[in-house]
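Participant: What follows is a set of structures to go through.
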Structure I
Amino acid sequence: MRSRSHSAGSPVHRISGPAELLAAVPYLIGFHPKESLVLVGLREGRVVVTARLDLADAESHGALEHVVGSMARGGAGSVIAVAYPARRAGADWSGLTRRLTLISGEVGCSLADALLVHEGRWWSLVCDGECCPAEGRPLPSGTSPFEAFATYEGMVVLPDRAAVEQLFVPRSDGERARLEPLIAEEQRAAVRAVLRGEHQRRERSVKRALFAAARASLAPRWQPPGEPELARFGVALAAVAFRDATWLAVDGGRLDGRPLWLELARRLPSPHELAPLLLFGWSAWRAGDAAVAGMAADRALAVDPQYTAADLLLAAVTSGINPHVMPRLRRPA
């Protein structure tokens with residue numbers, strides 16, 4: 001399950017009816033869903049958290065209970081479910097609707113509606129037969145008000161989940177291995193700085209350069225750093241204290257830098273991609289893009305299952321915590 005939470009202080013756009021909600025769903029999860037069950041959590045008429053799981057997983061014991069419970073903890077008072085099956089026939093949609101109604105009630109939510117989308121048409125699964133024609137209704141064409149709003153806000157929709165996963169595919173082994181001599185030299189330079197008593201001055205210099213590169217990466221025609229800078233940043237972020245200082249800046253909203261973190265994650269040899277994946281995922285999660293954040297955490301844990309910082313990110317994503325109300329991280333006293 002991956003969720004996407006929305007800030008209580010962010011710009012509000014009211015969604016008027018099921019058709020506009022269906023136009024909004026890809027923006028809410030970051031890609032066009034297929035073979036998916038999307039759950040949109042609302043409180044007082046506004047979206048507070050959105051979750052997606054595979055339709056096959058929705059049939060597993062406990063899966064829906066976990067997702068809906070997480071959404072309730074994330075602030076949802078009601079839920080709208082949207083199913084995107086490859087085939088409409090043969091599934092027990094009424095049974096799914098009954099389960100969702102029961103589960104929602106058990107965690108203090110209500111099921112506001114359940115919709116089914118298939119081959120360009122949609123149906124309400126709670127309709128009594130009068131609100132929806134048997135052949136369904138066509139999905140809206142043209143640009144809806146929400147889509148215009150989302151485009152203005154810079155929200156991007158990828159074709160499918162595979163396209164999101166493709167963001168994290170590393171460069172070739174040869175290209176990444178080419179950085180290893182530069183990384184080794186950076187590591188030796190760091191040791192020399194410690195022996196000469198110049199470590200703090202060197203760290204401040206690297207931090208200024210990294211933060212400047214992170215901010216510059218948000219520019220429209222950004223040029224990624226060259227290999228010497230990549231090696232320099234990778235070695236610096238491998239130090240837990242340096243990583244955590246950068247993490248605090250990201251968490252506090254003083255730094256975003258997702259294009260830079262992704263570039264580092266894809267080009268640095270293992271295990272140097274771990275910190276950039278964490279920073280990318282945490283920044284995405286704080287921005288409400290929990291689906292992408294969860295994939296970044298998954299990628300980091302595939303590299304190192306013991307990487308506890310990625311475990312923390314994954315726990316935040318899967319628990320349904322609203323990132324905009326969770327207290328900011330603080331240095332230990």
Structure II
Amino acid sequence: MPELPVHEIDLAPFRTGNPSERAAVAAAFDRAGRDSGFILLTGHGVDPVLVDDAFDAWQAFFDLPLEEKLRSVAAPESEGLTGYIAYGEQALAYTAGGTSQPDLVEAYSVGREDTTDPFFETYRDWFPANVWPDHPPELRAASDALELALQDVADAVLRAMALALDLPEHWLVVRAERAVVTRTCNRYLRGAGFEPLPGQPGLGGHTDYGMMTLLVADPVRGLQVLRGGEWHDVVPPRGSIICNLGDMLAMWTNDRWVSTMQRVLPPSPDDGVTRRRSIARFLDGDPSMTIDAIPSCVEPGAVPRYPPVQAGEWLMAKIIGGQKAQPVELHEGGLTGATNR
């Protein structure tokens with residue numbers, strides 16, 4: 001399986017460099033966005049120990065007996081935004097207009113904690129209360145420490161992206177201040193009791209719904225991106241962060257930037273790997289915000305490719321689509337499939 005030439009971008013020059021160095025980083029984001037929308041971030045400043053601590057804490061939770069993990073299932077009205085999801089309880093291919101066997105992954109999601117402002121009460125459906133497990137006791141602290149570091153990375157990336165789109169530097173950061181932010185830890189297993197059926201995915205083919213995703217993962221095969229009709233491996237070196245663009249940003253940029261179809265395969269016995277873990281930080285937009293084409297991304301006199309859409313309505317339709325699926329064909333074409341709800 002060919003490996004995708006992910007665009008590697010060093011964030012350090014954007015943080016501390018001169019204007020020309022910062023402009024070069026912004027231009028690199030523009031090239032990546034126009035090509036695959038998948039970026040390997042280095043120079044991001046996140047201490048690898050924070051990642052290791054978070055993985056260790058989540059691993060201790062996943063190692064618990066199933067009946068104990070199921071105590072952390074969130075209320076139905078959370079629509080999967082928070083709490084534990086057991087193996088086989090979702091099928092992300094459906095969110096992209098596809099069909100698939102259930103995903104062979106267990107996951108745990110938590111959202112924002114800073115939701116006391118009246119705005120969050122108005123949009124409470126998108127900000128349900130978190131459910132934290134009792135064990136291990138260090139899990140919440142480890143998860144929150146990593147979140148603070150990833151938030152800093154996300155803000156730097158958004159600032160560089162804004163400059164790439166000829167916008168004021170903090171234009172995207174301001175519009176993400178009240179965004180839905182979900183942290184999801186995934187565990188994929190291979191072995192007795194966890195052997196996939198033919199063609200069963202770890203996560204089915206899908207595009208990410210929102211603005212962008214930051215991902216830390218074990219440095220093993222599993223994540224794949226669909227390009228030119230072929231699935232390409234994306235293996236993140238230890239200490240790196242994968243950044244990929246989501247549907248909202250593709251619509252916002254009028255398809256100047258792309259939201260690429262991706263999937264995750266179960267661990268490969270050929271690699272001698274029986275476990276793969278990842279932590280994804282989904283930045284999914286302010287639910288009250290209308291996503292309309294950025295003027296610099298629309299040719300003079302042209303009509304934007306997408307009608308305006310409220311971010312919250314888009315997000316909820318995609319989440320529900322992964323749980324209330326109807327069989328249809330899977331398309332490669334990113335948003336062409338993703339908008340089929």
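Taken together, the values in this text are just the output of simple stated rules run on the coordinates, not laboratory data. These numbers were taken from a predicted model, which means no experiment stands behind them. Cβ atoms are built from the backbone, for glycine too; each structure is taken alone.
Participant: I, II: which one has helix-only ellipticity at 222 nm (-39500 (n - 2.57) for each DSSP H run of 4 or more, over all residues; to 500), as calculated, at -8500?
Facilitator: Values: I: -15000; II: -8500.
Source structure for this number: II.
Participant: Have a look at I, II and say which one yields 24 for relative contact order in percent (Cα under 8 Å, 6 or more apart), as calculated. Before the final figure, lay out the partial values.
Facilitator: Numbers: I: 21; II: 24.
Source structure for this number: II.
Participant: I would also like to ask the following. When log10 I(q)/I(0) by the Debye sum over Cα atoms at q = 0.24 Å⁻¹, for residues 46-125 alone is calculated, the result is -1.26; to which of the structures I, II does this value belong? Before the final figure, lay out each step's value.
Facilitator: Values: I: -1.26; II: -1.14.
Structure I accounts for this read-out.
Participant: Hey, distance in nm of label points 7 Å out along Cα→Cβ at positions 158 and 302 derived from one of I, II reads 1.1; which structure? Spell out each step's value before the answer.
Facilitator: Details: I: 1.1; II: 2.6.
It must be structure I, since only it matches.
Participant: With percent of Cα pairs over 29 Å apart computed per structure, which member of I, II shows the largest figure? Walk me through the intermediate numbers first.
Facilitator: Working: I: 43; II: 35.
Once percent of Cα pairs over 29 Å apart is worked out for each structure, I has the highest.
Participant: Shifting gears a bit: Any idea which of I, II comes out highest on FRET efficiency 1/(1 + (r/R0)^6) of positions 110 and 222 (r between Cβ atoms, R0 = 25 Å, to 0.05)? All intermediate terms of the calculation are to be shown ahead of the outcome.
Facilitator: Values: I: 0.05; II: 0.65.
Answer by largest value of FRET efficiency 1/(1 + (r/R0)^6) of positions 110 and 222 (r between Cβ atoms, R0 = 25 Å, to 0.05): II.
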